[in-house]
Structures are given as structure tokens and as C-alpha cells.
1. Mean projected area of the Cα convex hull in nm², for residues 25-200 alone was computed and gave 11.6; which structure, I, II, III, did it come from?
2. Looking at structures I, II, III, which one was distance in nm of label points 7 Å out along Cα→Cβ at positions 113 and 129 calculated from, given that it came out as 2.5?
Structure I
Amino acid sequence: MSKINALVAGATGYIGIQLVKLLTKHKRVKIKYLCGDNSVGKKISSYDKYFNKYKLPKIVKFNKEMLKNVDVIFTALPNGEAQKISKNLQNKNILIDLAADFRLKSASDYLKWYKIKHNAPKLIKKSIYSLPELNNKNIKKYKIISCPGCYPTSILLPLVPLINKNVVKSNNIIIDSKSGYSGAGRNIHKKYNNKFLNETLSAYGLAFHRHNSEIDQELKKKTGKKVKFQFTPHLSPMFRGILTTMYLDLKRNDSLEKIYSFLKKYYKNNKFIKILKPNTFLGTNEVINTNNCHISVCESKYKNKIIILSAIDNLIKGGSGQAVQNMNILFGYKSDEGLNL
């Protein structure tokens with residue numbers, strides 16, 4: 001069985017570690033290079049004992065000459081770093097970015113929201129924002145794949161079909177999301193040096209969280225409508241997982257069962273999207289260490305309103321898992337290859 005060669009840049013961050021774990025399970029991938037900055041010369045097993053059973057290369061500093069020897073490059077790096085690599089891609093290379101370097105389709109928007117000048121603006125048009133369940137028909141046309149953020153993943157999967165179906169109003173959507181602290185990366189420990197991450201719940205980024213731009217952009221693109229929403233993220237006292245709660249106004253007197261049936265039918269051919277029975281109270285525990293998104297349609301105490309619950313593992317479905325999904329689509333592998341967790 002032939003294998004493709006992979007390079008993982010940013011291999012020792014929370015998402016990088018999870019991505020390498022998935023790739024070790026993938027029958028069609030050989031990990032050629034693991035790259036880092038502060039970890040050069042170390043074994044990745046020094047970050048996670050899981051890797052003791054695998055023979056993996058030591059961590060090295062990225063060099064553009066490596067691109068000649070690989071088919072796919074995964075970048076789980078700080079914002080701005082994947083842009084530098086993108087300018088050196090070979091014809092055979094596919095770049096799959098797990099950060100935000102190519103999520104926004106305007107260099108000026110990127111500067112506005114990330115406070116960094118885009119270093120590869122000409123390549124933005126050659127990239128695609130790919131949430132696999134919503135983009136799999138177009139992805140093969142592109143060499144630069146941008147994976148969505150974890151919060152937008154949990155939001156867009158249930159919301160896009162409902163707005164397209166024209167069953168919910170698009171001018172007063174309330175979105176409340178709670179994430180495990182791994183979503184903020186390893187530097188979160190420096191920021192909360194004197195606080196206990198497992199004992200505090202905090203709201204942050206009110207009205208101006210960077211993912212607002214991403215959610216707004218994709219809702220416009222996928223639905224053709226201007227959607228007005230309020231998004232409030234929270235850092236929760238847990239390591240991983242996201243639970244999103246959305247409060248929606250129905251456009252007409254559709255029943256809860258009709259909304260449920262529609263979503264069930266919409267995602268019937270998508271293995272990783274699970275539409276649970278109406279009024280199912282769900283949590284993150286059921287999706288941890290999986291590439292699944294669980295969605296539940298719930299009744300509100302007010303007529304003509306519904307509540308949508310959505311749960312994912314931010315490190316897998318919200319990051320490394322959909323990166324592997326995108327790779328599987330590009331190379332013609334089974335959608336769940338490496339993802340049967």
C-alpha cells in the first residue's frame with residue numbers, strides 16, 4: 001500500500017500532538033518530519049507517552065528544502081507562520097493549515113482582526129475555507145486548505161442548513177459557547193499562571209472575539225444572507241471540548257419534529273454528524289476523543305423559538321480531525337480513515 005509523506009509544523013502544541021496521534025493511526029500516511037522551535041532535538045514522546053510505541057522522527061526546525069520530500073504539510077503554528085511556508089510550496093505540496101492564516105478572504109480583514117499584516121495576500125484566492133461536511137465538492141480544486149476554528153465548527157454545522165432552509169430568522173441569533181482551555185494553546189498557562197484553570201469559568205472576547213469575523217464571513221457565503229448574531233465565548237474549567245447553545249426564532253409555525261427531521265435528513269450521509277432525538281440534553285463527555293459533532297434540537301418556553309445544542313471535541317472535530325478529513329477528501333481516501341477513534 002503506497003503512502004503519502006507528511007510534515008507536521010507545530011507538532012508539540014495541543015492540536016499538533018493530537019494531529020500526530022491521528023496520523024499514526026492512518027494507514028496511508030508516513031510522518032516524514034515533525035517540526036518545532038523550542039523542542040528541536042527532542043522526541044515527541046517526551047510530550048506524550050502515547051508515542052513510546054511508535055518509531056517517529058525527532059523534532060527538527062523547519063527548512064523549506066523539506067518540502068521537496070513531502071506531499072502534505074500540516075501547520076499548527078501561531079498565526080502568520082503558515083503564510084511564510086505557503087510562499088515556498090512545491091507543485092506536489094498540499095498545505096492544510098489549522099490556524100487562521102487563510103480563514104479570512106480579505107487581507108484587510110485579517111489585519112483588522114488579527115493585528116498582523118498578511119504576508120501572502122496573492123495566495124488567499126488560491127485557498128479554501130473547508131468545513132468538510134459543507135465544502136467537500138470544491139476542496140479538490142485547491143492546494144491550500146484552511147481548517148475552520150473550533151467555535152465556528154460547532155456553530156456553522158447546525159446553523160447553515162437551518163438558515164438556508166429559511167426556517168429560522170437571521171436577525172436575532174444568540175450564540176453562547178463554552179470551551180475547554182486547550183483551545184487557547186499551551187500559552188494559556190502563562191496567562192493564568194496564578195489561577196486554577198480547572199476551577200474558573202470566564203467570559204472573554206465579548207463582541208470582538210476573532211471568530212466573529214469567520215462566522216460572519218461563512219454565514220454570508222453559505223447562505224447569501226446578512227446574519228445578525230451575538231457570540232459570547234467562555235473559557236471553561238475543563239481541558240477539552242466545546243458546548244455551544246444557540247437561541248433561534250422560527251420564521252413560521254414549524255414544529256420541533258420538523259426541524260429535527262430536516263437536520264437528520266441533511267446530514268444522513270455524514271458519519272461524524274449525529275442529530276440526536278429532540279430535547280436531548282447533551283454535553284461534551286459524549287464527544288471527547290472523537291471526530292463527532294452531536295446536535296440536539298430543543299424546545300423553548302416561548303412559542304416559535306428553539307434552542308440548538310452542539311458539542312464537539314475542540315482538538316479533534318474542531319481542529320486535527322477535520323484536518324485529516326480534508327486530507328482524506330483531497331487524496332481520495334475513505335472519509336473516516338484514521339478517524340475511527
Structure II
Amino acid sequence: MKKYEHGGNIYSDDTEYDFSANINPLGMPENVRKAVLKSVDMCESYPEPYSERLVSAISEYENFPAENIVCGNGASDLIYRIISVIRPQKAFVEEPSFIEYEKALSEYNCKITSEFSHNADIVILGNPNNPTGLTLNTEIMKTISDICIKKNIYFLCDECFLDFVRDGRSKSIFNFMNNRVIILKAFTKIYAMAGLRLGYALFGDKELAEKVKYSGQCWNVSVPAQLAGIQALKETDYISRTVSFIETERRFLFKNLKRIGIKAYKSETNFILLYTEKPIDRLLAERKIKIRNCENFEGLGKNYFRIAVRTHRENEILIKALEDIFNG
């Protein structure tokens with residue numbers, strides 16, 4: 001597979017069930033869907049240049065200063081803009097982790113290491129990490145945060161999947177915020193808005209936030225995405241329902257994967273990392289089921305795969321297909 005290939009590309013093959021993209025199986029909230037449809041009448045005009053009303057809504061939701069918040073065309077857009085402003089020469093990135101970190105850093109000729117160093121310019125960690133699905137230990141986060149402010153190192157913490165985690169706020173780097181910390185968040189996964197592309201970042205450093213805000217193109221968040229984001233922030237019950245649903249279905253998958261004989265690694269979020277020597281991605285594709293081959297994640301390689309937690313019906317279909325592959 002290609003080095004920077006992602007899951008979720010359902011357009012190039014015959015996919016009926018997509019377990020390769022970690023999208024909320026409850027689907028887009030109905031009121032968010034209505035906001036998107038209503039936005040069509042406004043699409044003849046440019047969007048607000050810097051998502052001013054959306055930033056104000058995020059500020060109230062996060063209880064965080066609006067001037068320290070920047071919105072982007074998905075979290076990935078913000079990764080590139082943050083890196084383009086900081087221009088780090090040396091970065092510490094956990095292995096395995098989201099491959100866009102490496103790609104963004106490489107475009108600025110940054111040296112990347114998987115061993116923590118006090119002379120790094122930036123530390124990038126996932127909380128929870130993709131593809132392992134585990135949150136960072138809070139004491140480790142505090143230690144890294146303290147080191148970063150003392151050594152003038154930026155700490156970019158990707159929390160795009162933290163809303164799927166029970167008591168996620170208590171496990172956030174938000175609790176150790178300082179002017180070296182940047183928190184990355186997205187509407188994409190938790191609100192099932194992948195096609196709309198919407199993310200935001202919380203900056204401990206107001207001046208850095210301003211530089212990132214004015215980096216890249218203007219109007220980088222569309223009218224539908226802005227209005228959908230404002231409505232999504234009101235859907236608090238949807239988040240709690242999602243967390244409970246994911247916990248139930250994740251237990252179902254773990255129990256049955258173990259029964260089949262597939263190694264499944266502990267996860268706290270809406271996806272599970274698997275190990276098996278069978279080419280299950282290819283064998284499932286023959287059944288129109290798409291999963292994520294993790295061969296292009298640094299530190300993994302062949303035989304590692306990732307599956308999303310989907311609806312119960314879809315999860316049953318996946319388990320039945322795996323049973324046929326392993327025991328048929």
C-alpha cells in the first residue's frame with residue numbers, strides 16, 4: 001500500500017461496509033443534518049473568513065478564550081498550518097501514530113525521532129493514539145507539559161478521538177495547559193461529519209494562535225461546515241449516548257474476536273487494533289467489507305489491521321465474515 005494512504009476511501013472499490021474509517025456509527029445528528037441543508041441557501045456568499053461565530057460557540061463550549069482558538073478544514077489542515085508556522089527542525093513523534101504528522105513534518109524537512117529528546121522543537125502525541133486506541137497517562141502528560149514549557153518545546157496533543165472515551169475531559173492535556181500546549185480537536189469523527197471537514201485547535205499561546213489563524217488560505221471553512229459545527233456543539237446528549245454505545249459494541253467485538261482467535265489490543269475509543277497473519281483486509285474485501293491495513297504505520301508493518309466500532313448489525317456482519325474466514 002502507499003505510504004500515506006488512509007482508510008475511508010470507499011469510492012475506488014466495491015465497499016458495502018466500511019470499518020476502515022473511525023466515524024461515529026450513530027451518524028450525523030439530525031439537527032446538524034438540518035443545519036447543513038439549511039445552509040444551502042447561504043452558499044452563494046463567502047463564509048465568514050475566520051469562522052467568527054463558530055469560534056465564539058467553541059469558546060463557550062470549551063470555556064476557553066476565543067482569541068486562542070483557530071478553526072480549520074479538518075484537523076489535518078490545522079496540522080499542516082501549525083507546522084508551517086512553527087517550522088520545527090526536530091520533532092518527537094510516537095510510533096505508531098497518525099501518518100499525517102510525519103507527512104506534514106517531512107514537507108518542512110524536519111528530522112523526526114521516536115525517542116523523546118529535550119532538544120526537540122515539537123512533541124506530537126495522540127490522546128487517544130491512532131491506531132492503538134489508548135489515552136496518555138495523566139502523569140506522563142503533566143511531565144511532558146512541564147518539560148516543554150521549561151525547554152521551550154511545543155506540545156501538540158491530538159485529542160480528536162477523546163470525545164469517544166468515558167470521562168475523556170479528565171484525561172485531557174487541557175488539565176495541564178500552558179503556553180507551549182496545542183490541543184487538536186475535530187468534528188469529523190464524533191459528529192460523523194467527515195465529508196464536511198471541520199476541526200479546531202486550542203492554543204496556550206495567543207500569539208501562535210494568531211499566526212496560525214492567518215496562515216494558509218482565507219475562507220478555509222465552508223458555510224455548511226461552520227453552521228453544522230455551531231449546531232453540533234449543542235448536541236451534548238448525543239456525545240453521552242455515543243460513549244455508552246461504543247463501550248457496549250466494543251465489548252461485543254472484543255469477546256467475539258477472542259473467540260475466533262484474533263489478537264485484539266485494548267482500546268478506549270471507537271476503533272480496535274488487530275494482529276493476525278491472515279490477509280484479512282483482502283479476504284474481507286472479497287465480501288465487500290473494508291478495514292484498515294496498518295502496514296504503513298511506522299512501528300507496525302505487516303499483519304496489523306484496524307477496525308472501527310460500527311452499528312451492532314454491521315459488527316455482527318464483520319464477526320460472521322471473520323468466522324467464515326478462520327473457521328469456514
Structure III
Amino acid sequence: MNHEHGGNIYKYNNIIDFSANINPLGMPYSVREAVINSADAWEKYPDPDCLQLRKMLSNAEEFPFENIVLGNGADDLIYRIVHCFNPQKAVIYEPTFGEYEKALKEIDCDVYRYFIKEEDSFKLTADILEMLTPDMDILFLCSPNNPTGRLISPELLKKISERCMEHNIILVCDECFMGFVENGEIYSLKQCINKNSIILKAFTKLYAMPGLRLGYALCGGSNIAEKIHRSGQFWSVSIPAQAAGIAALKEEKYVCKTIDFVKSEREFLIRELQKYDVKVFPSDANYLLLKSSKQLDERLVNNGILVRNCANYMGLCDGFYRIAVRTHEENKLLISALRRCIHG
């Protein structure tokens with residue numbers, strides 16, 4: 001079985017995982033406790049409408065309750081969106097998260113790609129507007145983008161949103177890493193959302209709970225939300241996942257601490273990596289895109305470090321790698337291992 005994502009640690013022993021972009025501070029204690037304390041309810045079916053969690057999300061996001069849909073991770077919602085709207089033509093920009101195209105290919109949708117360029121440090125430019133023509137049905141964006149870590153400027157995002165509305169194109173903006181961004185609200189599609197817009201978010205990365213699977217969609221209209229909700233399995237979010245989400249939304253100090261910590265450690269990694277034969281691209285997220293010699297990942301594995309080889313991203317090739325921002329001690333171990341790989 002070929003694994004196309006980070007976090008595949010199960011075939012290694014004593015490995016430090018820099019391949020998965022999870023909060024280095026770990027799951028909050030209150031979230032762990034909430035999951036454990038929910039055990040008495042596991043003999044019951046979960047609430048299919050996630051009423052309590054949606055109410056809390058509505059308050060936290062300052063977003064209409066009826067426009068929020070919960071899912072079994074953001075990936076679940078990507079596939080539900082694609083299957084319920086059944087687009088015939090889609091636009092994505094590359095390199096980006098591979099599940100958008102995989103979901104679109106399941107329904108034989110024609111995918112049109114806009115390639116962001118290395119010479120632009122992989123920043124999305126206004127040229128993508130030329131691809132948003134009346135014959136397109138859906139556009140997938142990712143901000144901060146995976147694997148580049150780049151945000152879409154608010155000015156460009158507003159133009160894209162307006163163009164999609166003008167041509168009746170469904171706009172899906174994946175903001176699963178926005179929680180790590182300082183002043184992230186400024187960059188969110190929420191600032192220019194319309195009835196054709198969908199924002200994807202997840203508890204996975206920010207609260208370090210990928211094993212529980214919990215994501216949500218903020219929809220520009222309640223009709224879109226209802227359509228997505230009906231498209232998925234009836235009990236899409238488990239009882240422990242709902243309990244974890246309810247507890248996580250109370251962890252405001254944890255989120256602030258995370259943003260400061262990730263920013264500091266990201267800057268530390270950039271400074272250290274630039275001392276070696278490594279090109280580091282700008283990032284606003286909790287991970288960095290690197291360009292270095294081929295087989296760097298294999299050499300790092302031999303030093304107990306797992307990184308994400310990005311050669312299977314459309315628009316990238318051998319020599320591109322993604323590393324997560326981890327704890328300071330782990331980040332120092334990465335730098336030491338990289339030094340040994342490059343200089344022996």
C-alpha cells in the first residue's frame with residue numbers, strides 16, 4: 001500500500017516524526033480528559049447533528065449555527081462536498097493537498113490546474129483569476145497552503161470570491177492550518193464570504209488530535225450546509241470526537257500559546273537551516289518547505305528523523321521536503337541530523 005501523506009510512522013522504530021504537521025504542544029489535557037470521561041456514552045449512538053458542538057462553534061467562530069457542518073475530519077467533508085455538488089469542471093492550484101484532486105477524480109470531474117511558481121516563492125498570484133470562467137463549477141484553495149505554508153493575500157482572496165460569485169462557481173477554501181497563523185482572521189475567507197463559499201477547518205492539527213477525526217465546514221448559505229450534511233453518513237462524528245471538540249473550544253490560552261510558540265520555533269528553524277545547503281521557502285504555518293539534495297529524507301531516516309518527501313506533489317519534484325515545526329529540543333535534533341547528513 002502506497003502512503004501519500006505524512007505521519008506514516010508505523011514501519012519505523014524510535015523515529016521523530018517531522019512529516020505530520022501536528023501542534024508540537026500536544027493535545028490539551030482537558031481534551032484527553034473529555035475523551036476519557038465520554039466512555040460511559042459509547043454504548044449509545046452519537047448525536048448526528050452535533051448540536052452542542054455546533055452551538056459552541058457558532059459562538060467561537062461568530063458564524064450562523066445553521067451554516068455549520070461537522071464531519072469525520074476535513075477529508076470527509078472534501079469528499080462529501082464533491083459528491084453532493086457533482087462538479088464537471090474544477091480548478092485547483094498546484095502544488096497543494098492531494099485529496100482535492102482524488103475526490104474530484106472519483107466522480108470523473110475534469111481538473112484544471114494553475115501552477116504556482118518557485119520563483120514567486122510559491123505565492124498565489126492574480127493570474128489564477130483568468131481560469132475562473134463561467135464554465136467552471138468549483139475551485140479549491142488552501143490557505144495556508146499545504147505544503148508551501150503560504151497564505152493567500154486578503155485582497156486576492158476577495159477578488160477570487162467575487163469572481164466565483166459572478167460565475168456561480170463553488171469556492172472551497174481549506175483553512176485547516178489557519179489556527180497557527182498570527183492574526184489569522186485577517187486572512188480568512190470569512191472576511192469576504194458569500195453564498196457560494198465554503199471554509200474547511202479541523203481540530204486535527206491545532207489541537208493535536210488526528211486520531212479522533214473532527215473537521216467542520218463554515219458555509220456561506222444554510223442551503224449549502226444542509227446539502228453537505230445530507231450527503232455524508234448519518235453518524236459522521238463519534239461521541240469521543242464530539243467531546244474532544246467541545247473541550248478544545250474552551251482552550252483559548254492554549255491557542256494563543258501555540259501561535260507564539262510556533263512562530264518562535266519556525267524562525268529558529270529558518271535561521272539554522274539557512275546555514276546549510278538548504279533552500280527554505282517563506283511560510284506562515286507550522287511547517288516549512290525545503291529544497292535540498294536528493295535522498296535527504298532517506299539519510300535523515302537513518303538518523304532517526306522522518307520528513308515528508310514532496311516529490312509526489314504535482315508541481316514539485318525530487319529534492320523538495322516538508323518539515324513540521326516541533327518542540328525546541330526536537331528541532332535541535334533535526335538540525336544536528338541535517339548537519340551530519342550534509343557534512344558527514
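Computed from the coordinates by the stated procedures, all read-outs in this text should not be read as laboratory data. Quick caveat, the model's predicted, so the values are computed rather than measured. Cβ atoms are built from the backbone, for glycine too; each structure is taken alone.
1. Answer for the origin of the read-out: III.
2. III
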